[in-house]
Structure 1
Amino acid sequence: MCVIIIALETWTSWRGHAAEMEDAFRSTANMALALSQHADQALDEVDIVLREVLEQMQGKPLASTDKERVHNFLVRNVGEVEQLAGLFVYDEKGAWIASSQPVLETRFNNSDRDYFQYHQAHRLDSPFIGKPLRSKSTGHWVLTMSRRIDKPDGTFGGVVVATLDIDFFERFYRQFDIGQRGTILLVSNDATVLYRRPLRVDSMGMSLEHSQLFQRYVRSAEAGQVELRSTQDGVLRIQSFRHLARYPLFVAVAVSKDEILQTWRRHALWRAAGIILLLLAIAYGGNKMVAQVSLRERAQAEAVQAKSELETMFQVLQSQSRRDGLTGVANRRYFDELLASETARFSRSGGAFSLLMIDVDYFKQYNDRYGHAAGDICLKAIASAISAAAQRETDTVARYGGEEFAVLLHECGRAGALVVAGRLIAAVRALAIAHAAAEDGLVSVSIGITSIESRKGFDCLPRELIDSADRALYQAKEQGRAQWVFREFSGSGTRVAWSA
C-alpha cells in the first residue's frame, strides 16, 4: 500500500511538473508569436511611410526639393504613426536635406551610419533595419529603418530614414508577464540585439552570434522552443523564438524555469509532508496487524509448503506418466492424446500436419543375437537420434510400442515431412550400431509417412491416419527396409506418392 501511494504521488507530481513545463512552453510560444506579429505590423506601417516619402521626392533632385513641403509631410506622418520618433532625408554625401524636427540640423553628417553605407553599396528596393543607436539630434535610443533614394539615372542619391522609438516597444512588451528573471529580445537575423527587456544599455547592439540559441536553433528553424542555461547569469530558462514573417528579425521570449516551477514545488512539498504522515500511520497500523496474524501466517506457510510438495510430486508423476521409461520420449498414451487433439484442431481450423511411423529393421534378430540389454541400449540411442532430427519444439517423438516409434509434425506438410524422414534415416545410420542380421551390417529404420493438408472443415480420425502411415511403413519394409514411403492422406483412402 505504501509503495502504491508513493508511486501514485510520484506520478501525480511528475504529471504536474510536465503540465507546468508544457504551459510554459506554450505561453512563451504564444508570446513570441504575438510579439513577432506586433513587430511585423509596426515595421509595415513605418515602411508605408518611407514609401510615401520616396514618392514625394521621386524624379526630382534633392537640392531642388520643396523642403518646406517635405518637412510638413514628415512632421504630419510622425504625428500619425505612434512608433515613429522621426523622419530624415539625407543626400548622397550624408548631409541633412529634410527632417521631421522643428529646425533642420545642418551641423551633422550621417555618412558614417550603417544604413547609409548599406544603401550606398546595395541597389535594392527593400528596407534596411539598422543597429540600435543614439540619435544625434535627441540622444535617445532608436531603431532605424531606411530606404535608398535613386537619382533619375539610377545612381545613389541619398537615404530616407525612419527612427523607431525604443519606448514604443518597451510599452508594449511591458504588458507580458515574464517574471523577475525573464527576458524578451528583438534581434536581427545577423544576431544583433535591437531591443532587450529589461532594457540594458550594454545589451543594445550586442551580438548573439556565438550563443547556443542562435547557433543551434534560430539559424535552422522558423520557430521553436528550447530549454537553455544562460552563459551570462547561469539562469536556466525556457525559451521560444519566432522569425518575423516579412522582415529579417526574430523575437525570443525566455522565462526562468525556477520561477515557473516555484508554485509546483511549494505544492509538491506540502503534499509530500502529508504523504509522509499518512505513510507513518499506515506503517504503524501495518506493524500491529502483522503482529496479530504472524501465527496464522506460519501455519499458512506450512500448508503452502505441503501443497507445493504435493504439486511437485504430481508434476513429476504426470511427467513420468507421459514418458516412456526406457527411451525418455513420449509414451503411447500421451501420443494418442496429442494425435486426437491435433486432428480435432485440424477439423476446426485446417492447415497441415504429418505423421511418421518408424520401425527398427530386424530388431527381433538384434535382440536374439546381442541380448535384451543391448537391445535396450540400441532403442535409447535410436530414440535420441530421432529426437535430435525432429528439431522443432512443436514436434512430438513417441515410442509407439516395442521397437516402433511415431513422430507427429505440427503444421508440417509433405515436403517438410520428407526432409525430416531423410534426416531420421541418416541420423540412425550415423549411430553405426553393428547388426550382423542387417544387409549392410548396421542398424537401420524404415519409415511410413502420411500428411494431411486442407482448409477447415475436413474431418479425419486418428485411427485413419495411423493406418495410412502403417501401410506406408509396411510397404517400406516390403521394398527392402532402410527407406521411407510416403502415402498422401485423402480421407476415404490414401495413395502412394513416392518412396526412397
Structure 2
Amino acid sequence: MSSFWNKKEENNRFTYNFSSFKKVSIIAVLMTGLTINVGFAKANHKEDLNKIFHVYVGNKYIGAVSNEKGIQEIIASKEKEMSQQYKELSIDASSGVKIIPEQVFSNETKDAETLEKFEQSLVAQAPAFTLFVDNKPVVNLKDAKSYEDTIRMLKLQYVSQQELNSLYANQQSTNIPPLQSGETRLLEVAFKEGVTGVTQKVAPDAIVSPEEAVKYLMTGSLEQETYKIQSGDVLGSVAQKHDLTTAELLALNPDITADTVLQIGQALNVTVAKPFVTLELKQEKKVKDTISFKNIVKEDPTMYKGEKVIKQQGVDGKKETTYLLTTENGTRTSKIASEEEILTQPVDQIEVVGTKVISSRGTGEFAWPAVGGYISSGMGQRWGEFHRGIDIARPSNYNILASDNGVVVAAGSSGSYGNRIVIDHNNGYTTLYGHLSSINVEVGNVVEKGSVIGIMGSTGNSTGTHLHFEVEKNGALENPLSYVGR
C-alpha cells in the first residue's frame, strides 16, 4: 500500500511540475509580445505628436494657433500701420506678446478665431520718457531731450532765457560781480515738487509735445473748458454751476466785469488752472529807496492858534537796499531786506504852530484903533448932518487896529463909508472902521485887540486919508472919545 501510495505521490509531483512549467512558458510568451507592442506604439506615437502655439498679450491668454506665422504677420502689420501714423516714433507691437509652443497629440486649434482676437487685443507701444511729479506719472514725452525741453520751457514761463543763462554762468563762476543799484539777479529756480523722468513704453497717442506738456503741467488740462450762456444765466449762477466764486469767474474772463450784460450764446472760460508743479524763484534785487523825513511839530504860545510857520524845511534821505525775493508760479510770496546802506540822512521838517487862543469876547476896554494920529473931526453936527463917530488922521503908519477882541461881522464896501469893517465884541459893543484902502480880514474871523485888520485910506465919502471910527452899545451910538480918549 505504501509503495502504491509512493508512486502516486511521485506521479502527482511530476504533474505539478509540468503544470508550473506550462504557466511560466505562457507568461514568457505574453511578455515578449507586450514588449514588442509597446516599442511599436512608442515609435508610432512620436510620429503622431503635433506642435501648437499658445498666445498671450500681457497676462491675458488669447488662444492657441497651429502656426505662429500668422501672429508675426499681424504684429508686423500693426507696427507698419502705427509707424505711418507716428512717423517720429519707434513703434513696437511685440513687447507684450508671448508665444509658448507645446507638443500635443491633437492639433485642434481655432486659428481664425484666435488670430482675430489677437489682432483686437494687440496694442502697439513706443519708447517714451515719462515725467513724474512726486513719483506719480503725469505726462509722456518722446525722449529725454523732449523732457529737458519741457523743463526749460516751464522755467521760461517766469524767467527769460537771458536770466537762465546768467544763472548757469554764475553757478559755474567763482567771481560773481557785485549787484548794481536797479539790478535784479536770479539766484535759484527749482520745482517745489520732485520732478523726475523715466524711460518706459506707452501707447503712441499718449505721447505729447513739450508745448502740450507745459500747458498740461501748468493748468492741469490740455483743453480750455468753456460754457455758453443760456437764457436766465447770470454771473453768480454760472459760477455756482462750475464750483467757482463770482470773483474767480471774473478773473478767468478779464474782458467782462460784474456789470457786464451777458448775451445768450456768449462763451465764458470756466477752467480753473490746477498746476501739477510749482516753480519757485529766488532773486536778489538792489534798489534805491527814499527815507521819508519826519515832521516835527513844535508849539509856540506867542503865536495865535491856527498860525503855522515852517522853521526848517524837510528833506528826504536816500538808502540802497538789497532784497531777497521769492515767487511761486509768478506770485510774490516773500520780500526780505537782506542789506541796507544809508546814502544820505533825511532832514526833519520843523513846523511851529501857535497855541495862543484869541477870545471872541471883548474886554470892555477899547484901544486906540490907529498907530498914532489925531482927531481931525469929532462926533456931532457937521456940515448940516450928524457925524456918527470920530475921524483920525495923520497916523505914524496906516495900519488899522482892532479896538478890542471880537468877531468880524462885516467886511467890504458900504456906501459913504467906502471900505469898512464892523466888529461885534460879544459884550453889547460893536465898532466900525471906515474909508479903508484895503481890508485884511473876513467875516467870521476872530480878531484880537490891537491886531491889524486893514489899511487906512480915503474910500467912500472922504476928503482925504483918515479913519472914521464908531462905537455902539446895545445898538445905540456912543461917543468914541468916551472909550478911546487921547
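Structure notes:
- Parent structure of the calculated result -8500, given that helix-only ellipticity at 222 nm (-39500 (n - 2.57) for each DSSP H run of 4 or more, over all residues; to 500) is the read-out and 1, 2 the choices: 2
- Highest-scoring entry among 1, 2, by mean count of other Cβ atoms within 10 Å over residues 154-161, is 1.
- Parent structure of the calculated result 0.45, given that FRET efficiency 1/(1 + (r/R0)^6) of positions 306 and 474 (r between Cβ atoms, R0 = 30 Å, to 0.05) is the read-out and 1, 2 the choices: 2
- Origin of the value 350, where volume of the Cα convex hull per residue in Å³, for residues 82-345 alone was derived from one of 1, 2: 1
- Each of 1, 2 could give Rg and Dmax of the Cα atoms in Å, but the derived value 58.3, 222 comes from 2.
Each reported figure results from applying straightforward, stated rules to the coordinates on display, with no laboratory input. This is a predicted model, so every value here is computed, not measured. Cβ atoms are built from the backbone, for glycine too; each structure is taken alone.
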